[in-house]
1. Using mean count of other Cβ atoms within 10 Å over residues 214-221 for the comparison, can you identify which of I, II gives the largest number?
2. Supply the structure label, taken from I, II, corresponding to helix-only ellipticity at 222 nm (-39500 (n - 2.57) for each DSSP H run of 4 or more, over all residues; to 500) with the calculated value -6500.
3. With FRET efficiency 1/(1 + (r/R0)^6) of positions 190 and 238 (r between Cβ atoms, R0 = 25 Å, to 0.05) as the yardstick, tell me which of I, II scores highest.
4. By the measure distance in nm of label points 7 Å out along Cα→Cβ at positions 30 and 310, tell me the structure among I, II with the highest figure.
5. On mean count of other Cβ atoms within 10 Å over residues 46-53, which of the structures labelled I, II is highest?
6. Please state which of the structures I, II yields 1.00 when FRET efficiency 1/(1 + (r/R0)^6) of positions 78 and 254 (r between Cβ atoms, R0 = 41 Å, to 0.05) is computed from it.
7. If FRET efficiency 1/(1 + (r/R0)^6) of positions 174 and 222 (r between Cβ atoms, R0 = 25 Å, to 0.05) is calculated from each of I, II, which structure is the one that comes out at 0.75?
8. For the read-out relative contact order in percent (Cα under 8 Å, 6 or more apart), a value of 18 was computed from one structure; give its label from I, II.
Structure I
Amino acid sequence: MKRRDLLIAPPALAALTFAVGARAQIGGAPVRILVGAPAGGSTDTLARSLAVSMGPALGRNVIVENRPGAGGNIAADAVAKAAPDGNTLLMSFTSHAINATLYPSLPFDPVKDFTALTCVATSPSILVAHPSVAAKDVRELIALAKAKPGQLNFAIGAVGSSLHMAGEEFKMQSGVDIVNIPYKGTAPAVQDLLAGQVQLMFAAVGNVKAHIQAGKLKALGVTTAKRLPAFPDVPAIAEALPGYESSAWFGLFGPARLPADVARRLGDAARQALQQPDMRKRLETEGAIPVGNSPEQFAAFVQSEIPRWAKVVKFSGAKPE
């Protein structure tokens with residue numbers, strides 16, 4: 001099964017409705033969604049948007065609690081050890097699968113210690129370059145990098161992130177030598193790219209779209225299997241590197257052993273939220289694509305992501321910060 005097939009939401013979700021029983025309260029306390037990233041980032045923003053929309057469906061207050069650190073592992077560990085009562089959830093991201101290899105040991109099993117509820121969204125990224133780089137597309141970049149091994153560089157917002165691994169996968173498949181320049185966050189990396197201090201970067205579409213439109217950055221290729229509607233003239237990297245595909249994902253989990261009826265109510269509330277026009281608009285503003293697939297699809301997807309990223313992590317030689 002192809003990676004994107006594991007993310008496709010069933011058509012029936014578009015007409016998702018709820019009986020009164022599905023709106024029944026799961027408990028009296030607010031539902032907490034733990035986020036292993038600082039406030040203001042993509043994961044946090046998506047979690048807060050989801051919380052607002054899930055609350056009415058559950059008849060509960062849904063709040064977001066940030067527990068950043070260790071690439072999302074601090075928040076994940078807290079949810080893995082939480083009571084399976086539906087009161088504590090995790091909004092995680094691609095690093096949930098990457099960390100299984102990146103970290104020598106984890107205090108939890110990224111599959112067995114969680115109940116997969118739904119993939120909330122995916123976020124495609126785009127390979128951008130400072131205008132001074134003498135390449136207008138991926139084919140020209142590969143030729144340039146091979147002619148000048150070790151002389152080009154990638155800005156990296158965070159070691160071990162999905163965007164870091166997108167670059168490593170690019171290097172692995174193309175056979176080029178491009179040097180990584182790590183930063184403490186996406187914002188300073190983008191600023192140095194704009195200033196010409198670094199040359200290349202894989203970035204979330206929402207973080208660089210305005211700069212591309214203003215002509216301050218060149219878009220060389222998108223990481224999705226096909227071209228993006230927002231950038232119809234920008235080739236997919238897969239057009240030059242067949243099989244290349246890399247998008248960040250964001251998903252909702254509960255602890256393991258979550259009762260089936262509780263898991264169903266929580267998952268249904270999240271999927272209903274993703275059908276609401278205002279929620280979809282907020283996702284589009286972030287450059288994200290809503291998913292809302294079934295628990296079975298999402299669980300299978302997470303399992304498939306771990307060995308997929310293990311190959312890239314081992315190739316990169318990356319170590320946790």
Structure II
Amino acid sequence: MTTMRRWEIDAIGLDQLQLRERPIPKASAGEILVRAGAVALNYRDKMVVESGRGLPLRFPFTPGSDLAGEVVAVGQGASRFAVGDQVISTPTPDWIDGLRPGTARTPAYQTLGGFYPGVLAEYVAMPEAWFVKAPVSLELWQAATLPVAGLTAWSALAESGRVRAGDTVLIPSTGGVALFGLQIAKASGAEVIICGHPGREERVRALGADHFVNADADDWMEAVYRITNDRGADIVLEVIGGSHLGRSVELAAVSGHVCQIGALDGFEFSSPAMPLMLKNITIHGIGTGSRRALERLVRAVDRAGIQPVVDACYPLSDLPAALEHMDRGPFGKLVIDMVG
């Protein structure tokens with residue numbers, strides 16, 4: 001076999017998506033060739049195809065950043081992996097450890113499926129530094145969900161918020177990052193409050209949520225105050241953004257942490273100043289995480305038995321249907337099965 005299937009666009013727009021036959025790439029020096037087992041989707045992938053998000057896309061462009069697969073060839077000089085190893089991609093390849101690259105004027109946004117080519121292909125040849133070993137406890141379709149959603153939740157809770165036993169964690173969502181956050185917080189011994197739509201209460205409680213608050217209720221914030229006896233939450237995963245950041249600040253405990261992750265309510269954030277100052281709140285901007293952080297997450301997944309929540313798996317040819325499903329608000333992650 002010398003060819004493979006790969007999704008590409010030649011111009012911006014979902015209607016430009018085409019599944020094409022391409023030659024299987026070869027691993028150059030320092031690279032590995034990975035046969036894809038699964039690719040997890042993020043809302044960002046859809047936005048990049050729809051609008052480009054101001055990124056310097058090089059056409060034909062392949063979307064997607066979250067791949068799990070098997071190493072089938074190793075290029076000259078590559079030594080981190082051997083043929084047969086199962087690996088997952090790192091969404092921000094240039095961020096190995098420590099501070100994220102970039103400057104005050106120009107924050108770094110060099111991710112797979114954006115600045116760099118994406119992974120919605122049956123084979124990818126990329127630098128070995130762009131991968132880490134997959135968890136041994138997960139199948140590839142589960143492991144593919146870790147690079148963005150899992151790593152973002154891990155970076156917020158473990159790397160920035162420093163979650164610990166006895167903390168109270170508030171999560172106002174039931175999406176992919178939120179459900180990883182729920183499981184990571186519980187594995188750390190924290191109490192978790194989930195805010196979501198009533199139809200999802202049973203499922204989030206089954207995952208370990210201690211409390212569920214109806215996000216559609218007018219008094220949902222009062223419910224959080226009651227649950228915490230007015231103390232508030234030590235860590236809030238703010239996955240909505242916009243003016244919702246202000247609500248998270250109001251619900252945070254004294255010296256609490258608000259981890260700003262999502263922008264579903266817009267990219268302009270707002271918050272009342274007095275609770276932010278008087279409670280000494282720390283707001284963390286979270287943009288995925290480093291390769292080292294992903295490696296720590298992999299170890300935590302294996303040791304704590306964390307099981308990613310996947311709403312649905314689609315075959316490679318059904319990518320457009322999976323992107324439509326994303327607009328309906330999946331419970332957990334959507335995954336493309338690259339071998340089915």
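No lab work stands behind these numbers, since they all come straight from the coordinates. Since the structure is predicted, the reported quantities are computational estimates derived from the model, not experimental observations. Cβ atoms are built from the backbone, for glycine too; each structure is taken alone.
1. Working: I: 18.1; II: 12.5.
When mean count of other Cβ atoms within 10 Å over residues 214-221 is calculated for I, II, structure I comes out on top.
2. Working: I: -11500; II: -6500.
Answer by label: II.
3. On the way: I: 0.55; II: 0.90.
By FRET efficiency 1/(1 + (r/R0)^6) of positions 190 and 238 (r between Cβ atoms, R0 = 25 Å, to 0.05), the leading structure of I, II is II.
4. Details: I: 3.9; II: 3.3.
Comparing I, II, the top value of distance in nm of label points 7 Å out along Cα→Cβ at positions 30 and 310 belongs to I.
5. Numbers: I: 22.9; II: 16.6.
For this comparison of mean count of other Cβ atoms within 10 Å over residues 46-53, the top structure is I.
6. Details: I: 1.00; II: 0.25.
Label of the originating structure: I.
7. Details: I: 0.95; II: 0.75.
Derived from the structure labelled II.
8. Details: I: 29; II: 18.
Comparing all candidates, it corresponds to II.
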